[in-house]
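Okay, got some structures for you below.
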Structure P
Amino acid sequence: MNAPYLDIHTHRRAPLEGALAVSCLSMDELHQEKTIGEYTSAGIHPWWTEDFTRDEIEAFKTLVESLAQKGKLALIGETGIDRTLPETLEFQEELFFWHWDIAEKYHLPLVIHNVRSGSDFLGFLKKRTAQVPWIFHDFRGNEQLMKDLMRLHPESYFSFGLSVDNSPQIRELLPLIPVEHLFLETDNQKHLDIHEIYVRTAEFIKMDLEFLKSQLWMNFRKLSSKSVQ
């Protein structure tokens, strides 16, 4: 059987034919402790630090850990640092380390939201060793940042979606990323077709489409023997 078109991070719910998606829970779905499809991720988005009180965030934390403890999650997150929200940076960092702890506790890979924050993650990794894989979703960094992250944490992965179409910088970066550390995604872009993202990525990196599908599926299978079977 051919490997599926793996969508490593999506907020959409309608599955596409021939594709397998890791669905990131919404706030409502998290409250219901509901899993979506075969694979699910859950976390507290950095944007939520602007919209919810600390008490509400604490309740979200309880729900995320409950799902992880029950074995209902394939990934933790998304979580991370978004420097377009400077007023909550300290809280974002606090939450990121909480997610990191939970990911390590339950042996689950971590999905990372990173906006203008590459140096933050480099700093974190210089102070503490990561044991679980990190997936930088919608990565917008440059080649040097990618290499530095992989040097500090060899199990770093980089995922791309809309940027494959709209970022010349990312199209230049794609061939430089080891395919063993690559993922593709649709995120919250409802118009994106994961099949087309694979086709264009295969063109940019000059790789056979079926080989690309198989390699990214293999990457996913290798992420965690406990969370991905």
Structure Q
Amino acid sequence: MKITFILVEPAVPENVGAAARALKTMGFSDFRLVNPCDYLSVDARKLAHASNDILERATVYRTLEEALHDIDFAFATSARDRWVKLDIIDSHNLPQFIKEKGDTISNVAIVFGREESGLTNHEINLCHRVTTIPLKTKYPSLNLAQSVMVYAYILSGINLSKEESAKADKTQSFQALTKKIDTVMRAIDLGPDKLIYGRLMERLSELGEQDIKLLHSITTELIQKLNR
């Protein structure tokens, strides 16, 4: 399992540096930045401490869509109590949720928003589910770097090697299933402009490994029949 951490438009160099330090401490290295501040500044490097290699290898993108180009399953982080998607996943439940997907996902992303305003509705909708860190009090809230540290710590136990990730069968992946479902729904005139399309895509994110593979078999047969 490869886990990627993405910061969207971080404005404070120190936060980026501290986030890089958190990732290295917990054994992660895939760090992506969307339209960031000067993340290689002296201030950022000071907070990164012995993790400047993580900063220097960070990949920069113009948009979140671009940063998610190779991601199988993305989680948007949010401090909001409610969201329009399915139930928000508490951070401590995230490892079990990911493990239940088995080998149908191999590249997972945790997406963090801006220090002041978080992620936009559009950016959250680019992700499959929303996750939050349960807090005893609403204020003071965690800052960006602290949030990255919490998720890195929680997920460190499932940070498996790239070699194991490469063994996953891409034809049976969650991402491949969503493409098949999209094909079927469009073929029966229930495309993205229909409410049921969005609800179905949301429900797919709840499925475990066996159900995902079962639906692969069903949708493959459906597509073959539709093509006839």
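Read-outs: derived from the displayed coordinates by stated rules, not from any lab. Keep in mind that what you see is a predicted model, and the values were worked out from it rather than measured. Cβ atoms are built from the backbone, for glycine too; each structure is taken alone.
Taking relative contact order in percent (Cα under 8 Å, 6 or more apart) from the coordinates of each of P, Q, which one would give 21? Of the options listed, only P reproduces it. Using the calculated result 2.9 for distance in nm of label points 7 Å out along Cα→Cβ at positions 177 and 193, pick out the matching structure from P, Q. That value comes from structure Q. The value 11.9 for mean count of other Cβ atoms within 10 Å over residues 49-56 was derived from one model only; which of P, Q is it? The read-out comes from structure P. Using semi-axes √(5λ) of the Cα gyration tensor in Å, for residues 17-104 alone as the calculated read-out, with 23, 14, 12 as its value, let me know the right label among P, Q. Attributed to the structure labelled P.
Looking at structures P, Q, which one was mean projected area of the Cα convex hull in nm² calculated from, given that it came out as 11.7? It traces back to P.
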